[in-house]
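**Student:** Multiple structures follow.
No value in this document is a laboratory result; all are computed from the given coordinates. Remember, it's a predicted structure, so these values are computed and weren't measured experimentally. Cβ atoms are built from the backbone, for glycine too; each structure is taken alone.
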Structure P
Amino acid sequence: MTRTVENHQKEKTISKPKFIAQSGCSFLIQEEKAENIFISEEWNEEQKMIFDMVQDFCKKEIMEKMLARGREFEITKDREEIIGLLDQAAELGLCGVSISEEYGGIGLDFNTSCLFAEASAYGFSFATTIGAQTSIGSLPIVYYGTSEQKQKYLPGIASGQLKASYCLTEPRSGSDANSGKTSATLNEAGTHYIINGQKMWITNGGFADIFIVFARIQDDKNLSAFIIEKEFGGITLGAEEKKLGIKGSSTVQVFFENTAVPIDNLLGDRNGGFKIALNILNTGRIKLAASTTGGCKLAIDQAVTYALQREQFNTPIAQFGAIKHKIGQMAVDTFAAEAALYRTGQNINDKTIEFLSQGKSDNQSKLNAIREYAVECSLLKVKCSENLDYAIDECLQIHGGMGYSAELGIEMGYRDARITRIYEGTNEINRMLSLAELTKRAIKTKEVDLVGAGKKIPSYILKQYLPFKSKSGWAEEERIVKNIKTLFMMLSGKAGQELKEKMVDEQEMVINFADILAEAYFCESILLKVQKLEQLKFYDSKDFDIRKKAMQVYLYEALDICRKSANDAIQSWAKGSEKKWMKRFTNVLLVDYDINPKVFRRDIAEYIYEKGSYTL
């Protein structure tokens, strides 16, 4: 491994964004044009090089070594080797992907940093280790640090000399992050904060030099954040946690007992720690979506390789319809995830440039851009992590007994994948957060005009009873996408009007609405991607046809998800005639989509067999 990214040259001045970024959440009420979104086929050669280098590193230094030794990396057995891997990654420039060149990093743009996260999935639990170093462990300093703090800590983090961690969760404070009890008290001399408390589930905590710690100063309403060096003293580490998966990553409890922290190590503003935590979690969510999408591609590749080799009844099992169904559906879900993921990542890029052009600072522009797409980040985290659980489960199933055995590492991937639905906020919390944030932007801050869009719904529904005519070659698919958006606004709007503040207690129904919202975004994203592929003619007719079929199967499945979610929500609270008309309008909006999903999945699977791996 001789290539590095140390010569990566970030553009110093960008006069305008590459694409026109929709405002966050506006996909619900605005029709996007395909030419305005980014698709993964548009990666440039430098970005592809970075992906290949990270993937090659993970395959050579992690996957091949694990298979050769016949077991996974374990922090309790391979601690020094795992730290050495992080050092090797740093030598290649990989620990400074989000740190600017000024501080020893390479300063990748946001979307490319998501591509980096996708490639790191091939490192299994090491993806968690390097992810903490490059994301939650360093971004608080990147975004909120003073110039002195950046100069002091970022070069060491980028070079790997300083290992970073992020300390938010406590035994009684998980999803309710602002309820943490860790305290910070200013000493009599006014020179240091004295930190006391306990943090748990701290990734990289067992060997970290730097801890980003959230604590409450006196009786403040919100937490504050601090940069704490292990050398400050007063820090005790618990034993490495015994976990279901990601055994190669360090996860410990960290105890602070009268830890003296210089006042200059307060990160950001006093009382501002909760805001820091929320913004960093938004970043972590979309990067987790990228990593899990990479995991899906790996699971498909492993499943395809085995299915083509394994024979039963004198036939490769790849040729059986049940196996084609699995491979085809895994590919469909991954294709949709990739479309939504990099559409959002590029939107964050371009919105950052937009804020810069308005005179905002570099840090503030980045933070505002990430905050802008908080809803999309939550939806991506949920859908992509659940895609991975499905993909690795089916990969194991295709391998049968060999998948259940530890020999091939499939069961390790199965165990590693399970955490992705829990960290960066559980999927249940993220579903509810997506609705809460959208509601706030519609009602409180008026950033999204859902009320105005809602007034148009009755006339739009009436038009569905008229003969459907359109000259667009994508009219039916565009109608499906718009109808799913309309369904979400109709049902959530009506429920909100009637239940008002009580709606927050109806978590099952909120989750139903969040699932419809997610399908609206993913359906639109995959359709826009296919439309853009047609415009730009990236592929020949056969290649394009397969991608079109993947989009059509996704829309077909999404309609079923929306039907069930809508009916469950309606049954939960509506009564009498209101229930009847809402069900009737739901059926009007969720029209039948006349495709043959069995044949399409088979065609997709055969295409992947021919290519030998996931290539959509």
Structure Q
Amino acid sequence: MASTISGRRADVLEDHNRLTQPGDFTTTPRMLFIAVLAIGIGICSTFIAVILLKLIGLFTNLFFYQRWDTTLVSPVGNKLGIFEVLVPVLGGLVIGLMARYGSERIRGHGIPEAIEAILINGSKVEPKVAILKPISSAISIGSGGPFGAEGPIIMTGGAFGSMIAQLFHLTSVERKTLLVAGAAAGMSATFASPIAAILLAVELLLFEWKPRSLVPVALASAAAAILRHYLLGSGPLFPVPAHSAFIGPTGFLGCVVAGLLAGGLSSLLTLLVYAFEDLFHRLPIHWMWWPMIGGLVIGIGGLIFPQALGVGYDTIGSLLQGNVSAQIILGVLLVKSIIWCVSLGSGTSGGVLAPLLMMGCALGGIEAMFLPHEGAGFWALISMAAILGGTMRSPFTGIIFALELTHDVNALLPLVIAVIIAHAFTVLLMRRSILTEKISRRGYHLSREYAIDPLELIFAREVMRTDVVALSDTLSHTTLPQLVNGELARHERMQHLYPVLNKEQLLVGVVTRYDLQRFLQQEHINAEDGSIGELIQQRPVVAYPDEPLRHVINRMAASGFTRLPVVESEASPKLLGMISLSALLKARSHNLEEERLRERPLHIRLLLPRRGQPSKAEVVEEESIPG
């Protein structure tokens, strides 16, 4: 136990030496090593993305065309007839078996599973998930599932990054960085969207904005985008006609309408997904059979509207070009939405980005019928991004993702307006997003708000107590009883830890009130000389007046001590005061008061004369007249 405590104190002192001079960032050169690993993971994740896309193409050709080919094709145009209904059912059965007897982690669309691995499992993903997830997703999508490949690729890339990280001696935070690097690289390779992949990592997976994680993740995403050029070609994935650089007041007002409608549809889709999940939970059968039931709904929907099956990249491209019929638009909004919600609620494997893009484009097709005409596919593009930002609660990802998919920079300002409106709509209307609701249902809470720690803005000198009782290192045992029962007793409620000073009034250690009382009991039994020297804790954990409170509370957490003496500096340990956990809580309560207390500091007084009374100038003039 003693060695553990001394080791802990050594770590605390090492952290203090590194943070003695606060700076903008806490990043160390170790970030470079993590960045090198992240680049390697990004390169490997690109190949994994290519393999998954090939697998999707292979299973689509096998299920619907009975041929061995890895080319991505649409299920539309197959010759199966009524037997087409059985294909998604068969796919659902295979996925259920894989989840039951392989790993339950393959269920779902990937991103909540990656979040759960980061927050709960220390960023450790089982190796079999990295193998089973892409295969199950390829079977799900290849058998007609209305999903995208991006969610499974994000989860698979993240699983691969986690596996590599587990081969090295890394912290949980470093494993998280490499997991997210693999996930971002997978998305970057799939959509040729390196910036959106970085933003998705920041808004959904990293839960921080620090160079130590941002730099490796960004480099991994960039490496994947570069390699994608040679393996799959460059973007844009969905070219669009040129749009005007400025759409005018009516156009911007239309963006507000598009944002509100996208927010409403985002909320509806989220509610439907979990409503169907609740229905599946009420079924008196094992969850292994749920994907098969979802597959039956998919098959029926495919008979009604064949374009609803599969990834649907071709349909997204047509909607963005603005050359689709009203029948296609309604089919996407009704059939695609229903089968997607049902199948996702059944717990099958597949992504959410591509379906959201398609449904957003279809909503834009409806809006183009009554909003101002701003060019072919304009409202499809705006609503596509707004649906993504509203449903996933990732507005910047939605904006930049739309730009990278289309390379239509002129749409930037309309995108900002519509996406932010949709984001605000869902934030105010719904407590959780489609991603965080799943995590909440597993018994965890996730906040999506990031802010600077208020304890970073307050220094130890502002909250430390200066009314401190200190002991001398030459204190005699004969005077100790009188001191403990007299002066120290009066401060019992205020002080439980006593600094010990030498002749030069420099801190040499600390002693607790409990240790003093125990010493007195032993001295009463042994009748001879004693010394408090053996009670003094040498090299105590201390705080410094110019330290932010965040550093102080981190040191308390690492050392296990809730009271620290405050000294002038490491070279000159002159006692300045004491700081305790209660003082830190008071500092936090001050921050809460700033958030809740409403006041009106600025008051405007108009110096106007009241009706029937002379003005101030008249009074002054009247008083200045003599007599």
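**Student:** By the measure distance in nm of label points 7 Å out along Cα→Cβ at positions 260 and 564, tell me the structure among P, Q with the highest figure. Let's see the in-between values first.
**Tutor:** On the way: P: 6.0; Q: 5.2.
Greatest value across P, Q: structure P.
**Student:** Have a look at P, Q and say which one yields -0.35, -0.47, -0.90, -1.14 for log10 I(q)/I(0) by the Debye sum over Cα atoms at q = 0.05, 0.06, 0.10, 0.12 Å⁻¹, as calculated. If you can, show how the numbers build up before the last one.
**Tutor:** Details: P: -0.22, -0.32, -0.91, -1.30; Q: -0.35, -0.47, -0.90, -1.14.
Matching structure: Q.
**Student:** Please state which of the structures P, Q yields 1.21 when Cα Rg over 2.2 N^0.38 Å, for residues 556-595 alone is computed from it.
**Tutor:** Details: P: 1.21; Q: 1.45.
Of the options listed, only P reproduces it.
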